[in-house]
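Visitor: Pasting the structures in now, so scroll down.
Please treat every number below as a calculation from the coordinates, not as lab data. As the structure is a prediction and not an experimental result, all values here were calculated from the model. Cβ atoms are built from the backbone, for glycine too; each structure is taken alone.
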Structure P
Amino acid sequence: MPKMRRKNLLALLFAAFFGLSFASSSALVRIVFDGDTVQLQTGEKVRYLGIDTPEMGDVPEFMAEEARQLNRRMVAGKRVRLEFDRESEDRHGRKLAYVFLENGDMVNILLLQKGLAHILAPGPDLKYFSLFLENQRKAMKEGVGIWSREDARDPVFGNTRSFIFHRPECDRGKETSKRNRKFFSNRISAFWEAYHPCRICKP
């Protein structure tokens, strides 16, 4: 078994053993919409918790199709285990879950390992944050997936409360209190610290 996978499994078992896991359920995946959203046989939609994959949209973002295809290969038509954290539903009514394959691998982590997702702001869901960050940083070092493209060198700043980073001229970002601002020399530095980009200014 590869060293990283063994380490991930041990961390997941550690969380379960010490009672850190929340409610869970088993379900069959019917439709895969993109890299981080699926529909169950019951009709319920599930958004993968703690990660964000490139958007499909009218013009798919870089690596969006690759993320969707990998997700489809892993879960389409298969039974998965959904594990929930403090937040169990988003504002769109979708379930928020860590998604596990029958062999125990977590899909959220596999997408991070392939560089086909980045971490979303920790928020109240912190159970696997350290594990997510470790796997994201490894993918960044290896330059795989979304990390394979030469990145912009422009400086950005992040909000230490929301973990969102902005362009210097972003009106939404300017609302951030000065004491809550953290400056980065570029996007990669912000991603390294688990910040994610503003959906308005799209740095």
Structure Q
Amino acid sequence: MLKYKAGKGEKAMIVVGVGVGPGMLTEEGIRAIKKASAVYGAKRAIELAQEHITCEAKTIKDYKSLHLLPADAVILSTGDPMFSGLGKFAGENDTVIPGISSMQAACARTKVNLTNLCAITAHGRDFEPAKAELIQELRNGRNIFLLPEENFGSLEVAKILKELGIEAELYTCENLGYPEERIAKGSPDNPPIAETILYGLLVVQKR
């Protein structure tokens, strides 16, 4: 396995995916957290890893300044760091440890194969590029896992499917891994409605 190591005098951080919900940390991630001398993350990420943290855990205040944190700091990222997570801030000498993402958990729950799935995120940004990508991938016959935006979610995707004449099943996946986990199934004519703002939307085309 290829691992990057920091050169002399260089700082290197470890970004650990804590999973989308409780119990979704990998053994590799747990080992890194237990050995850490400094742990940083969002409140939810720290809560998910709390039982394995042996040092002080601090909330990240400025994500763009992660490289100003202490050398060898462990940065916690909810879900998987490379799926709309903090892995985007990792440099060549940093280490990224995967976690179970919302997309993986949603596919496991709904028995949807990952191999024909396109991941798209609209969360926290202008949704127009995500909309254009979604339309293109639907036309290509791909299934979609979307991290929605407040103004671009299940209702808007259902409308697009109807306009394209595509039959599909839609799943809203909320609070995956938590006791209050909720997955609702619908169609373009009767789309499922999420009860929370943060959820994943799975679109599975009928063949």
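Visitor: With distance in nm of label points 7 Å out along Cα→Cβ at positions 118 and 190 coming out at 2.8, pick the structure among P, Q it was computed from.
Guide: Comparing all candidates, it corresponds to Q.
Visitor: Computing mean count of other Cβ atoms within 10 Å over residues 110-117 gives 23.9 for which of P, Q?
Guide: The correct label is P.
Visitor: Quick check on the output: -6500 is helix-only ellipticity at 222 nm (-39500 (n - 2.57) for each DSSP H run of 4 or more, over all residues; to 500), derived from one of P, Q. Which one produced it? Please list the in-between numbers first.
Guide: On the way: P: -8500; Q: -6500.
Only structure Q yields this read-out.
Visitor: Could I ask something else about it? Taking relative contact order in percent (Cα under 8 Å, 6 or more apart) as the criterion, which structure among P, Q has the greatest value? Intermediate results must be reported in sequence, preceding the final value.
Guide: On the way: P: 17; Q: 20.
For this comparison of relative contact order in percent (Cα under 8 Å, 6 or more apart), the top structure is Q.
Visitor: Let me ask something additional. P, Q: which one has semi-axes √(5λ) of the Cα gyration tensor in Å, as calculated, at 28, 18, 18?
Guide: Traced to structure P.
Visitor: Suppose distance in nm of label points 7 Å out along Cα→Cβ at positions 38 and 174 works out to 3.9; of P, Q, which structure was it derived from?
Guide: Going through each structure in turn, the value belongs to Q.
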